[in-house]
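The data blocks that follow each hold one structure.
Nothing in this text is a laboratory measurement; each read-out follows from the coordinates by a stated rule. Note that the coordinates shown come from a computational prediction; the quantities given were computed from them, not determined experimentally. Cβ atoms are built from the backbone, for glycine too; each structure is taken alone.
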Structure P
């Protein structure tokens, strides 16, 4: 695991329950604003899903991931809804829920 992946995981751990960030948000906070895809890859290989809440990361439009590493779009939706985040047409309202 790279230092960059470690920085991504540290940032994702800071996203509070009931909030989301985009892949681009996380990339920017990690110092590489054009590396959203790398963030996606890091979350896909999340070594500690119980403590690194990768379900709180969505695409730039607030969309859920169909490739969500731990069960697909339905599981992504269920985890966010369990934290009180409303999902409409598989999208999160970024104006309301963005961290």
Structure Q
């Protein structure tokens, strides 16, 4: 099994947007948001989340991981940090084609 260490395609911005349902007219669901991203001009919904959800960008998560690594291994340098294996849902693959 080959490891995927290329995180760059996943560093695109995502955001929370309101969710609506259609009954007789469109009604906003106040306690839900859609996690959306736009890559190559194509907007995609990745998930619907409940109120209070905190969205963390992949760039932020990567920076947090590097910070934890430096704290756990204080004698190491940034060059010692390596991404072991990147996994993501098939929807990202479809989005980027």
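Could you tell me which structure in P, Q was used to calculate mean projected area of the Cα convex hull in nm² as 5.5? Answer for the origin of the read-out: P.
Computed over structures P, Q, distance in nm of label points 7 Å out along Cα→Cβ at positions 22 and 62 reaches its largest value in Q. With helix-only ellipticity at 222 nm (-39500 (n - 2.57) for each DSSP H run of 4 or more, over all residues; to 500) derived from the coordinates and found to be -12000, which of P, Q does the value describe? Checking each candidate, the match is P.
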